[in-house]
Structure P
Amino acid sequence: MNQTDLVDALKFYRSFIQPEIARIYWTIPRSEAKAPLEHVHAAVRWLFRAQDAFSAGGVARSYSIAYNRYFKRRGWIACYPETTGYIIPTIFDYARMAGSEEAFERAIRMADWECDVQMPSGAVRGGTVDDVAAPAIFNTGQVIFGWVRSFKETQNEKYLAAAVKAARYLIGQQDGDGCWRQNLSLHAMRGLETYTYNTRTAWALRYLFEVEKDESYRQAAIANVEFALRQQSANGWFKNNCLFDASRPLLHTIAYCLRGILEIGAVEGNEGYLNAARKAASALIDKQANDGELAARFDAEWMPTVAYSCLTGDAQIAVIWGRLYGLTGEQKYLQAMTRANDYLKKRQLWQPDRPDLHGGICGSFPIHGRYGKYEILSWAVKFFIDSLLLERSLSPAEKNSGKPGDASPARPVA
């Protein structure tokens with residue numbers, strides 16, 4: 001161990017002297033679920049605080065409760081273009097549900113910031129704004145969601161122009177078989193030729209096609225799903241579907257992959273795509289614990305390979321189950337979603353006296369799990385909000401209320 005590593009190790013272990021970590025370990029297992037909108041409001045306020053942590057308008061990547069050896073700091077970690085991009089639709093959804101002008105204006109600030117940091121090629125950089133600027137295919141797709149939604153909400157052409165520029169970059173990087181192999185990410189690739197979960201990037205292109213009827217966007221999206229389906233095993237599991245370890249993919253990236261296939265299947269009316277997503281989503285129901293927990297990683301036989309849960313993935317899979325319930329009416333999906341959401345509510349940080357923590361969702365449970373270790377992740381909070389709002393929209397009372405701005409299971413959030 002060199003001197004720098006030793007100093008980092010000392011800073012990491014010294015950060016455990018603070019009472020916050022012990023308090024989290026003590027309180028989370030004893031937490032009780034509150035009314036769903038209480039959880040939503042607290043989570044949204046945490047995202048607002050993450051935006052206010054830096055002045056430019058983007059959302060902080062995370063709040064590191066312990067000293068983070070990679071980022072060399074504790075506390076707020078720099079703004080993250082990728083996740084700010086798909087946080088934008090969530091904030092617009094909240095603005096509509098709550099009638100919040102503040103939320104609407106914050107979403108616009110995020111979209112403006114994304115325009116400011118877009119690379120000249122049209123790509124979105126990987127990592128945070130503090131990292132070396134390098135294009136990333138997946139990140140580019142995720143920001144398209146934010147730009148397209150901002151255009152839909154405001155009719156401001158600059159957001160559509162940014163989305164089109166990004167889409168043209170993506171199409172220019174796509175191989176003839178529908179796969180993306182170049183410029184995947186400097187921050188994630190570890191010996192993998194491609195990521196099957198770029199189906200969520202494909203979904204972004206199909207989403208853009210709704211407002212910019214360029215057939216090349218639609219065809220590129222379909223080509224990537226077709227490629228991904230050639231990676232699917234008979235039991236629904238996907239190959240090459242992880243950031244680092246393709247033999248036991250992370251629930252987070254499994255969910256990315258399924259969501260892209262599901263949403264493109266839904267908008268295209270393609271039963272083959274829908275059935276492919278259902279096969280994997282149903283396999284995960286069989287692995288869900290009674291309290292709603294799922295393991296963070298699964299091998300090719302859908303066997304859990306770790307003892308912790310990826311809370312981000314739990315929320316994402318809950319959204320997928322909710323979407324499948326909305327599309328099929330099968331109660332098993334709604335029941336699984338409800339269990340997952342109840343599990344997540346009890347793991348939301350509830351510390352009103354600590355606004356940097358209050359309302360947050362950590363990367364893992366226990367919080368020392370290897371995904372987002374000792375961090376509150378902005379994207380975990382985003383997907384938690386999405387899942388609670390979707391569950392709310394699926395309740396009979398909400399569906400029959402006719403209130404303007406209510407979310408609809410037929411109108412998916414990104």
Structure Q
Amino acid sequence: MNEKQSIGNVNILDIRRATPESILGIEGIGNVNVLLHTRETAPLITQLNIGNANATIEIPADVNVKPFVGMTNFNHHTFKNTEPVFMMAIGQTIFEPDVEEKDILSGVQGLVMIGQVIYPITLSGAIQSKTQQMIGETLTYPAFERVKFNSQTIDQNYLTGLPDHTELAVIGNVNLFKVLPNELLTQKISKLYTSGNITCHEENLAALQACLVEGYKQLKIIPEGFELIGKSFTIDNDVLETLPARKLFCTEPVTIAASVDPTLFDSSLDAIQGKEKILCPTNLRRVMASKCSLIDNQVIFYDGTLLVVEDTQTLRASRLNAMKEPLTILVSGELTLAPDVTESVLENRLAKVHNLGMISCSPEQRAIIENHLGISEGAFVDNSPNEEKAEVTEEEGTKHIGNVNYMTL
């Protein structure tokens with residue numbers, strides 16, 4: 001009996017030179033990202049038993065296909081002194097601003113691009129004329145004198161180093177984390193384009209808008225007089241005595257420790273705003289209400305010990321039994337309750353459970369949790385033991401080949 005071949009997933013499958021005889025031993029192929037074929041080999045596709053094909057493209061057999069997999073940057077030198085090729089890019093593809101229209105027209109026979117494609121708007125006509133298939137987001141940018149293919153933080157040192165009246169394009173986010181001199185901002189940047197979000201202080205908003213080119217996603221404003229805190233942090237008594245400002249604008253989650261003294265909290269902080277969750281002890285509710293709008297901010301009050309689950313954790317009875325205070329749990333990741341956590345242990349230890357992620361537990365454990373449920377935006381999964389056992393079979397006479405990046409049949 002002839003041995004059959006079972007092939008896993010294939011990134012690029014080229015059957016332009018395949019024959020009925022060359023594919024005879026193939027039992028099946030998993031998923032294919034790009035399938036290349038000629039008009040003559042197209043009937044062979046159904047015989048390969050392919051799971052799914054993301055893109056199926058007809059290309060003559062004599063065309064030179066050059067694959068690019070992963071993040072690829074094309075510049076002017078990519079097309080210099082080379083024979084025209086059919087370019088296939090899978091992943092993020094960036095055409096840098098020095099690429100000219102004639103580079104595309106003379107150096108490219110055809111284009112297949114799967115993934116995000118970024119190119120200067122001056123190349124739109126040439127790229128569209130050569131593109132046979134494009135799957136993914138297309139992003140164009142103005143061909144300014146300065147182009148940054150990453151997020152850019154603009155501070156005073158960065159501005160000082162720029163020539164006057166710079167035209168700047170940023171493929172990413174633009175961040176003005178500190179209040180900048182508006183005169184310097186206007187002097188140094190005449191045009192600013194960004195494909196992402198812009199974060200700036202309200203004090204710089206008018207000067208920034210005067211040079212902005214349309215295309216950005218969202219403008220995030222730090223209120224006047226507030227200090228930006230761009231990382232997740234915990235406020236305890238020591239932190240309160242060393243705060244960088246009396247008004248805080250927080251873009252990441254903030255936890256106020258249960259040990260915080262209410263009088264110190266009141267005297268150290270004038271205001272706090274958060275774009276993410278603010279976790280606060282219940283005994284600070286009144287003073288917090290004077291510092292922060294409980295309607296405009298997501299403030300979650302907690303009692304006793306706070307357990308925040310952001311990744312994957314398992315809660316066991318031994319941990320619960322060792323606790324001397326009630327437990328408040330905030331789940332944004334995945335929490336699994338071990339089988340030894342009984343209903344009585346849960347009932348005696350839980351203060352509140354806020355589920356914004358996934359809790360894996362038995363039906364009996366879930367019933368107790370739901371009695372203590374605060375925010376309920378997540379899911380529950382039944383992890384009761386499954387008595388059924390899957391039957392495992394192995395087909396004889398079949399050779400299995402794993403995943404393949406580029407395969408020619």
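When distance in nm of label points 7 Å out along Cα→Cβ at positions 80 and 96 is calculated, the result is 2.5; to which of the structures P, Q does this value belong? The partial results should precede the final answer.
Details: P: 2.5; Q: 1.0.
Only structure P yields this read-out.
Taking mean count of other Cβ atoms within 10 Å over residues 160-167 as the criterion, the highest value among P, Q goes to P.
Compare relative contact order in percent (Cα under 8 Å, 6 or more apart) across structures P, Q and report the one with the greatest value.
Looking at the calculated values, the largest one is P.
Work out the source of -4000 here, i.e. which of P, Q gives that when helix-only ellipticity at 222 nm (-39500 (n - 2.57) for each DSSP H run of 4 or more, over all residues; to 500) is computed. Here the read-out was taken from Q.
Looking at Cα Rg over 2.2 N^0.38 Å for structures P, Q, the greatest value goes to Q.
Computed from the coordinates by the stated procedures, all read-outs in this text should not be read as laboratory data. Since this is a predicted model, take the numbers as computed values, not measurements. Cβ atoms are built from the backbone, for glycine too; each structure is taken alone.
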